[in-house]
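Here, each number is a calculation from the coordinates, and none is a lab measurement. Keep in mind that this is a model prediction, so the values were computed, not measured.
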Structure 1
């Protein structure tokens, strides 16, 4: 269980590290709590997407086969419940103090330097893991 949580947090952290310059360049904002909020949002989304897809398939199949309509409604209710939980969590996390910080956009040069440093850091970690 903890291994899965740690792996999810690590993946979320790596994604945030990769997109921070793009967020700053595009929106002039950063979200410091994104990694923490993704610990809850990612599993909810992982369950929501297949349930919503199943609902769409059942709802489409219920058109020619009305016997599937009660099942489609039940799955749709579950999808709505999961979506409501996800929206509630996002609104809660967005209300935390400092959840969205506006920053001054320094120019494109800093993103190039940032990504070069990120690549060098990743290369050093890769070499260290291979024992070189």
Structure 2
């Protein structure tokens, strides 16, 4: 977890296969002063991490390709300093990965969809610091 305060352009990668939610989360984060890169699936997200390691990844847990607990574990193994917020509409549904599973795999936080703006921004600030405008 990156405990330093975020710079004016703390780098965040948002990974979600739903373009509307991906853009909404990115808009909220950019509006708060963070620099955001977007990826439409886990493979594209990994490419973004290889281009430049971000301070934080916000990722949906149910998408095509290698995702969920396996992706969290890989991310944390390859980039232990990167904070991760796992997001899913399936947490606590009894289907697939639970919030507890995501945290056990290495996610720093787990947020259930629909994600609320204030909850996302508070969680991001806790993990990487508040953006300075």
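Suppose you compute helix-only ellipticity at 222 nm (-39500 (n - 2.57) for each DSSP H run of 4 or more, over all residues; to 500) for every structure in 1, 2: which one lands on -12000?
2
With Kirkwood radius over Cα pairs in Å computed per structure, which member of 1, 2 shows the largest figure?
Structure 1 comes out on top.
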